1. Using distance in nm of label points 7 Å out along Cα→Cβ at positions 82 and 338 as the calculated read-out, with 2.7 as its value, let me know the right label among 1, 2.
2. For mean count of other Cβ atoms within 10 Å over residues 74-81, which of 1, 2 scores largest?
3. Rg and Dmax of the Cα atoms in Å computed as 27.1, 85: which structure among 1, 2?
4. Supply the structure label, taken from 1, 2, corresponding to FRET efficiency 1/(1 + (r/R0)^6) of positions 50 and 378 (r between Cβ atoms, R0 = 35 Å, to 0.05) with the calculated value 0.15.
5. Quick one: relative contact order in percent (Cα under 8 Å, 6 or more apart) came out at 15 when computed from one of 1, 2, so which one is it?
6. Which structure, out of 1, 2, was helix-only ellipticity at 222 nm (-39500 (n - 2.57) for each DSSP H run of 4 or more, over all residues; to 500) calculated from, if the result is -11000?
Structure 1
Amino acid sequence: MEALSMTEPEVLAATKEQLFSGPGEDSGYAVVDTQFSTDQWLNGVPIPQEVTETLAPFNHVRVGSGYPDLVGAGSIASDSFRGHHGHLDSPPLVVVEAKGHGSTGQVDTETGIVQTHDRLQEANLGFLAAPRSSISSETRALGRELNIGVLGVTEDQSVDVLEKPRVVGTQVGREASTIRFQAGPQRVADQSFHLNRPKNYLGYPFCVYHPELTENILEEYVVRDFRSARDGAAFLGLIEKQTDGSDVLSPLGEEVVRFGLQKHEQSLNSVLEEFKSWKGERTRLTQLASDWAYVARRVVFSFPATQMLVKHIQELQNNDQPPILPAVVEHLFDTSPTFAVEFFIRDTEEARSVVLTGDGDLITASLLEPHVYRSVVVYQFKQMLYHSGILAESGSDSGNLEPEESNWRLEQPI
C-alpha cells in the first residue's frame with residue numbers, strides 16, 4: 001500500500017524513468033513543466049533533490065489546450081503502448097499528466113485523464129500517472145474510452161502499465177515540435193557540436209565516401225577528433241548514423257561530395273589535400289575559400305534552428321535594436337518560448353530554474369548571466385555562422401562570454 005505522501009513530483013519522476021529509460025541516444029528527450037522546479041510541493045512538502053534531478057530539465061511547453069506535466073519524444077518503452085509509430089514522420093510526441101496524494105489524501109485521477117485527452121490534439125500518446133492504489137476500475141475504463149494510457153506508480157517507484165494507449169497520428173504544434181526535434185539526431189546538446197570550424201564537418205562526408213577507413217582518412221586530412229567531427233556531421237544533417245556504427249551519406253552530404261568532386265575534376269584525393277592544407281588555419285572561411293564558405297552557408301542554413309534564428313535577428317535589426325545575445329533570446333521567447341529555452345539555455349536544473357519562473361515566465365535579468373547559456377550554441381554554433389558568412393562576429397567560449405557584448409548581427413541584413 002502506497003504511503004499518502006506520494007506526491008505528484010515523485011509520481012512523475014518514476015514515470016519519466018519508466019518511459020524514457022533507453023540506453024544513450026535511444027532514450028529520447030523529455031522536459032517537465034516549470035511548476036515542478038520548486039524545492040517544495042503543496043503544503044510545504046519538500047521535494048527530494050534526487051527527484052528534482054530526475055525531473056530536470058524544465059520547460060513550460062504548450063500542447064493542445066494547456067501545459068502537460070511532461071512532454072517528451074523519441075524512443076519510449078515499447079511495452080507502454082499499442083500499435084507502432086513507424087508511419088509517423090518524426091519521433092512520437094508523448095504527454096503525461098501526473099496526480100499524487102493531496103492534503104486530503106485523495107487523488108483526482110479522472111481529471112488527469114480528461115486533461116491528458118485535451119492534449120491529444122497535438123500529441124501521439126497520452127498517459128495518466130498516479131499512485132497504484134488510487135486507480136479504480138472506473139479510472140481504467142475512462143482511460144480505455146478516451147485512448148489514454150494509465151500508469152500505476154507503487155511506493156518502491158516501480159510503474160505498472162495498467163492501460164496501454166494507441167498511437168495516433170496528429171499535427172504537432174510549433175512549440176511541441178521543438179521537443180520532438182530535440183529527440184532527433186540534430187538535437188542541440190553539448191556533446192554534439194565540439195569543433196568550431198565548418199571545414200571539420202564539410203570534410204567528413206568525403207572521408208565516408210573514401211574506400212578506406214573513415215577515421216583514418218579523417219585524421220590524416222581533416223581533423224584528429226573523430227567523434228566530434230562525426231557528431232557534428234550528423235548534427236548538420238550531412239550523414240546518417242547506422243546502428244552498426246557505420247555512416248551513410250545523407251542527400252545533403254552527397255551534394256557536398258558532388259561539389260568537391262566537380263571542383264577538383266573528380267579527384268577525391270585532391271579534395272582531401274585541399275582540406276589538409278587548412279589544418280591549423282584560423283582564417284575565416286569566407287576569406288580562406290569563398291566557394292567552400294558558400295557550401296558551408298547552405299549546409300548551416302538548412303539546419304532548422306538557423307532559419308528561425310536568422311528571422312528573429314533580422315526583425316531586431318529592422319527595428320534598430322542591437323541583436324545582442326539577451327535581446328535575441330528575449331525576442332525569440334516572445335513568439336517561440338519553447339525553442340528559445342531549448343536552444344539557448346542549458347538543460348540543467350540550475351540554469352532552467354534561474355531563467356524561468358514556476359509559471360514558465362522568462363526572468364529577463366537572468367539572461368545577463370553567462371553560465372545559463374549552452375556553450376555549444378554561443379560558441380561553436382555561432383562560430384559556424386560566422387565562418388560561413390551569416391553572422392558578422394565570432395562566438396565566445398563560456399569562460400569568456402559577456403552576454404551584453406555578444407553581438408549576433410547579420411553580415412548581410414535585408
Structure 2
Amino acid sequence: MTAARAARITAFLAQPVLARLLGALNGEGQETRVVGGAIRNLLLGEAISDVDLATTALPKETARRGRAAGFKAVPTGIEHGTITLVGDGASFEVTTLRQDVETDGRRATVVFGRDFAQDALRRDFTINALGLDRDGNVHDYCGGLDDLARRRVRFIGDAATRIREDYLRILRFFRFHAHYGAGEPDAEGLAACIEGRAGLAGLSRERVRAELMKLVVAPGAVATLRAMAGAGLVVPVIGGVPHLSRFAAVAGPGEERVHPAFRLAALAVCVREDALRLRERLRLSNEEFDRIARLAAGLEALSGKSAQPGMAVLRRLALRIGADAVSGALALGAGMAKGAAAQAMIAELARTPVFLPTGRDLLDRGITAGPAVGRILESARNRWIDEGCPADRAIQLALLDAAISSPA
C-alpha cells in the first residue's frame with residue numbers, strides 16, 4: 001500500500017463521528033467494518049458520498065449500541081437488516097451480514113450471517129466488495145484491489161448468475177465502467193449482459209431511470225454508451241434509436257452541460273414525442289420532463305430552417321421556452337450555426353439583460369388586472385427585443401408605456 005493511500009485511510013478513520021460509531025459497534029463479540037463504495041473511492045482518492053457499514057450484530061443490537069453512543073436509530077430497511085444511525089450531521093447505513101437464499105431477478109431474500117467473506121460474495125462487482133476494519137486493514141475476498149488498480153469492473157463469480165439475481169446489474173455494470181473503468185468493458189461481463197438483456201423489461205422504471213441518469217453524466221459515458229449500443233443494450237432502455245454522435249459532442253471531457261436530463265435528451269430526444277416516451281418509460285420527475293420537453297421544443301423550433309434565425313428570434317423563443325432550452329438546442333446542433341458560431345450565439349443569449357417591468361407596473365399605470373396585463377407585457381417584451389434588449393429600466397418602462405398605447 002502506498003504512503004498516500006495509507007494516509008487517506010488513517011485520516012478517514014480518525015473522523016470523530018466515524019471513530020465513535022466504530023467504537024460503539026465493535027467489541028463484545030461483534031465486529032463492524034466500513035464496506036462498499038466508500039472504500040473503493042477512499043482507495044482511489046475520490047470523493048466519498050455515503051459511508052456504509054457491515055456488522056455481525058443483528059439489527060436490534062446495532063440500534064441499541066448506536067443509541068447508547070448518542071446516535072438516532074432509524075429502521076430504514078430492517079427487513080433486510082439495515083439500520084440507519086444518525087449523529088453529528090452524518091448518517092450511516094449499518095447492515096447485518098447476509099447471505100442470499102432466493103432471488104427473482106429484482107430483489108433477494110436473505111438470511112443473516114456472521115461471515116464477512118460470504119457477505120462480500122453476494123455483492124455485484126469486485127471493486128464494491130472491499131472492507132475496512134477499525135484498525136485500518138483492507139479486506140479483499142474477491143480480487144477487488146487488483147481490479148481497482150487495473151480500472152476493471154468485473155462481476156463477482158459467474159457474471160450470468162450475478163445478473164440473474166438482479167437484472168439491474170446490467171445497467172450498473174455499464175454505469176460503474178463509465179465511472180471507474182478503463183478501455184473496453186470486461187468481456188465476460190459484457191457477454192453476460194447481452195445474454196440477460198431480456199430481463200431489463202421486468203425492472204421497475206424508477207430503478208432503470210436512476211441508473212441511466214448516473215450513467216449519462218459519468219466521465220466515460222461516451223465510450224460506454226457506444227459499447228452498450230454495439231451490444232444492442234441502449235434501445236431496450238430508451239425505447240428509441242440513440243443519437244451517439246450528438247451525445248458525444250456535448251458529453252466529452254470538460255463539457256459543462258452535465259445536468260442528467262440534458263445529457264439524456266442529447267442521447268434520446270429530437271421532438272416532443274420523444275420526451276413523452278421517456279417520461280412514461282423512465283418515470284421522469286416533473287422537473288426532468290419539463291427540462292427535456294422544453295429542449296425538445298427548442299430542437300423542433302430551430303431544426304430544418306433554411307437560414308439561421310437571428311438573435312431576436314432566439315430571444316423571443318427564449319421568452320417562451322426558456323433561455324436554457326434554446327441554448328441547449330443550439331449546443332445540440334439545431335439551426336444552421338455550428339461549432340464556434342453556435343457557441344457565440346449561446347454566449348450572446350446568456351448576456352441578454354432581464355426585462356424588469358412586471359404586472360405591478362401596469363397596475364400602477366391604471367391597467368385593470370386581467371388578460372390585458374399579459375398581452376401588454378408580451379407586446380412590451382417584443383418591442384424590447386426589437387430594440388436590442390436595453391438593460392436600462394427607464395427605457396424598458398418607456399417601451400411598456402408604448403405598448404399600453406398600442407399593444408398590438
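1. Checking each candidate, the match is 1.
2. Answer by largest value of mean count of other Cβ atoms within 10 Å over residues 74-81: 1.
3. Corresponding structure: 2.
4. 2
5. Label of the source structure: 1.
6. Only one of 1, 2 returns -11000 for helix-only ellipticity at 222 nm (-39500 (n - 2.57) for each DSSP H run of 4 or more, over all residues; to 500), namely 1.
Every number here is computed from the coordinates shown, using simple stated rules; none is lab data. Bear in mind that the values here come from a model prediction, so they are computed numbers and not experimental data. Cβ atoms are built from the backbone, for glycine too; each structure is taken alone.
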